[in-house]
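Here, each number is a calculation from the coordinates, and none is a lab measurement. What you see is a predicted model; the values in this text were computed from it and never measured. Cβ atoms are built from the backbone, for glycine too; each structure is taken alone.
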Structure I
């Protein structure tokens, strides 16, 4: 669930929930009520799960900085990252237990509130229900795009698509501003359904083709139109 469209913040910077909700079209007074909801700020390290699968999820989360991931594992313990949440985006409460776990991609700050407090605000303001419904639909569109990415695109297009999506969701000024790559090669593999060895090869190929330049964790898109073409990336699903 997204609480921000274009707030000018990068993935690593803390954001105001009120400002990001208002930027997404919500009445600022209602956005302020959500920010004033009783909550705690939690610093989440990427080295271990923040929330395990199979447990009740009677809470609402909003990412203030960093990136959270939802993940599932197969019978052998191999993980698939099935969703990402960037600054200003959130995870809504759900009834019963959650089938997915939550883990940070990088060190993150997360606002965590109780489902009962969140639901009370929604019940008092029907406008909020329609607002969050539209954001849930956006998350659904992203999930469909990821399904196509893993199911139909080749290994190069999968990685290129993830980098394009990450740049747009980080609200970068593309192509002038480089992406601070938040992912390890293993995390990219867990998102795109391949091995970290193959991810390493794909990143090198993208660089050899002149589509990106890498300097440490910085990735500069040197041919953004061609990168989008290789990735089959059409950003309309993120709006």
Structure II
């Protein structure tokens, strides 16, 4: 087992059974372990008073869980590298669909759900992969833009806040962001593929930032008040233990 300090970002790191752990000490009571997508980076948050041997023992006890989730993320990454050809499995709102590519010059390019089983992707003949992907992403975007406004309208009177603007974009490391000054929230395009409760959780999360800008105790108290099950949904999205 090795231990060293990364001076560039002041992140303390330890190595346990060959797995590098990013360790952060906080004013908290419990240990938290998280495996980050897309590459399975492992982070541990620990109470400031806890000694390193206890932290290591905790990590060792969870090695099988860590490796399981790292393997799952590797598999997801391989699956994510789509070719956008017929027969592939693509998700929408948490449900798998079979992709059916239809080459046609007789209609607009787009996507339609058929028989609750297929996603028919209509594109022009000889459309390359990157353009087939673009049509799919624009369809996902259009669906989210229909789903998000009712959620905002639902939660604004409950939370006593106002969202002046929202947007959808692809983000590599975040499910959403909020600009409190502009009262604007951004939602990750990938949420179109997730269970609808995950989308609602992120919308609520970003709207809470209109009340509290950081992820402190006040922020968590708001989340507990408005969405008591938020930790369970967060676990589904991020692989928390």
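Comparing I, II, where is distance in nm of label points 7 Å out along Cα→Cβ at positions 21 and 197 highest? Walk me through the intermediate numbers first.
Details: I: 4.9; II: 3.0.
When distance in nm of label points 7 Å out along Cα→Cβ at positions 21 and 197 is calculated for I, II, structure I comes out on top.
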*Name the one structure among I, II that relative contact order in percent (Cα under 8 Å, 6 or more apart) of 13 was derived from.*
II
_Which of I, II yields 21.0, 68 [Rg and Dmax of the Cα atoms in Å, calculated]_ = II
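If you rank structures I, II by distance in nm of label points 7 Å out along Cα→Cβ at positions 37 and 213, which sits at the top with the largest value? Present the calculation step by step, with values, prior to reporting the outcome.
Details: I: 4.4; II: 2.9.
Sorting by distance in nm of label points 7 Å out along Cα→Cβ at positions 37 and 213 in descending order puts I first.
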